[in-house]
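Derivation of every value follows stated rules applied to the coordinates shown; laboratory data play no part. Being a predicted model, the structure only gives us computed values, none of them experimental. Cβ atoms are built from the backbone, for glycine too; each structure is taken alone.
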Structure P
Amino acid sequence: MKKILKGYILWTYGVFYCFLLLIGITMLVLKFHTLAEILKVISAWTATFVFVVMFHKIYPKDNFIHFIKRQVSGRIKISTVACIILLQFFICLGSILFKSIIDNMPIKAQLITSWTTLLAVFANNLIQGPLGEELGWRGFVLNELQKKFSPLKSAIIVGAVWGFWHAPLWFIASGYEGIQLVQYIIFFMVSIISLSIIMTVFYNLTHNLVITMIIHQFFNYFTAIQLGDRLHTFMVTALLYFIAALVLVNYKGVLFKQQNSSLNNNV
């Protein structure tokens with residue numbers, strides 16, 4: 001499984017980077033901007049596409065539909081969902097208040113206020129983020145890592161791998177260079193690894209990928225709706241998610257318990 005896991009990660013990186021190259025050619029050379037937007041959406045599903053293609057090699061005795069059902073079979077309490085959303089809302093609020101002080105920017109000027117735009121951003125982030133990534137990164141990689149390592153170590157490893165998977169976007173989409181780019185990368189990685197720890201806590205409590213999709217979605221969404229200096233946004237977001245991860249590290253001991261692998265055992 002170790003060899004297959006490495007192969008999955010390498011293929012996911014490689015296919016995603018090929019998509020980015022194709023998107024660049026489509027936009028800059030062919031000038032087909034609509035096609036480029038479609039390719040962006042498809043590229044966000046790379047982790048899932050690679051997993052689907054490799055599934056019978058990974059779990060030769062399992063059934064894909066049964067695997068999916070197991071990944072979303074765990075019970076999720078409404079209170080848990082509310083807790084997650086409130087946690088991420090207050091992190092967003094902290095970022096806004098910080099920028100209102102440091103950048104002397106009114107709160108209203110820091111947020112998208114159009115309801116149609118807010119809904120469009122929500123839908124766009126859902127399609128290009130959690131729906132396309134969680135099955136591969138958490139449903140497969142995290143589960144397999146937890147068979148060998150503690151949940152905490154597994155969360156850090158998958159967070160780092162998942163974070164560096166985004167590396168080309170730091171250089172072509174962040175808009176930063178020099179020391180600001182270095183700062184952006186550091187803040188990004190701290191945020192992603194902290195988020196991975198938080199995801200692992202709630203995933204191991206619920207055994208349901210929907211919970212990681214919700215966390216992923218609101219991380220992306222609350223970041224996307226903020227205007228102004230994005231470096232300041234990422235700086236505060238990274239700090240607050242790091243604090244949240246530290247607080248949750250010892251929550252019910254789930255990051256140090258040997259996990260039941262029945263969710264992804266072969267049938």
Structure Q
Amino acid sequence: MMAPEYVAARRVLLDALTALEPHLDSLVLVGAQAVYHHTGDADFIVPLLTTDADLAVDAALLDDAPEVGSLLRAAGFTPGPNPGHWVDATDIAVDIMVVPHQSGTMRPSARGARLPPHEKLTARIAPGLEAALVDNTTVAIAALDPQDLRRFDLRVAGPAALLTAKAIKIGERLGQAERQPDRLKEKDALDAFRIFQAVETAALVAGFALHRIDSYAHDASAQAIELYHEHASTPEGHIAQLAARAAGGDPVIAASFAVLVQGLLHTLA
């Protein structure tokens with residue numbers, strides 16, 4: 001049985017897609033809902049659970065009109081304290097993100113993308129999603145509530161693109177851990193482990209090869225592979241340990257994570 005939080009998160013995703021339907025071709029589903037699309041339960045001891053939705057915007061495909069913020073506000077979303085964080089009336093969020101090279105700003109400290117004529121709160125700058133813009137497949141995304149009959153054809157990031165995004169997100173937060181330990185989320189590592197567990201190595205290798213068609217995607221995935229080598233290729237690695245803690249301290253998780261990462265690294269070598 002699906003966790004009610006996950007069912008609600010899917011509802012809010014569909015609410016956002018309904019509002020943003022004029023821009024649907026520019027959107028890619030990323031984050032946990034994309035991970036679960038590829039993995040399902042994956043015979044895993046920790047149930048599927050996410051409380052929000054994540055969308056990457058390909059700014060090169062985003063039309064000027066209708067204005068994104070106006071569409072979301074009309075659908076009952078309000079901007080949160082951070083750019084790109086849109087919250088519905090039940091306090092469930094949709095995060096809208098843009099990769100740095102499409103963000104319209106070169107300021108290193110900038111958090112919000114500049115996508116005029118869309119408002120400044122529209123999207124957050126998010127490194128690591130570059131691969132999702134080239135490594136994705138259009139699939140039907142439906143509600144998890146059987147009473148909700150909505151369905152959208154939406155691009156969903158591929159498994160290798162999701163591994164890239166997760167690694168870069170974790171790597172960034174490992175660097176901030178001493179100052180902001182609360183930003184290091186164990187669940188991100190567990191989601192990466194789900195992908196390694198559920199997706200064949202050959203499919204991951206094919207995804208990473210696809211990233212080579214774009215220099216930004218290639219650079220991001222190369223950075224991610226190095227992070228997995230450094231932090232997940234042994235059971236003692238930070239990412240492997242984070243995944244184990246997210247699974248209730250199961251020691252088998254860290255060891256399994258390391259073996260799966262070693263297998264990918266060996267095939268990519």
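Observations on the model:
- Taking relative contact order in percent (Cα under 8 Å, 6 or more apart) as the measure, the highest value among P, Q is held by P.
- Comparing distance in nm of label points 7 Å out along Cα→Cβ at positions 92 and 156 across structures P, Q, the highest figure is found for P.
- Given 3.9 for distance in nm of label points 7 Å out along Cα→Cβ at positions 108 and 172, calculated: source structure among P, Q: P
- Top of P, Q by percent of Cα pairs over 27 Å apart, largest first: P
- Computed 3.9 for distance in nm of label points 7 Å out along Cα→Cβ at positions 4 and 36 - originating structure among P, Q: P
- If helix-only ellipticity at 222 nm (-39500 (n - 2.57) for each DSSP H run of 4 or more, over all residues; to 500) is computed and equals -22500, the structure in P, Q: P
- Value 11.9, calculated as mean projected area of the Cα convex hull in nm², for residues 52-203 alone, assigned to which of P, Q: P
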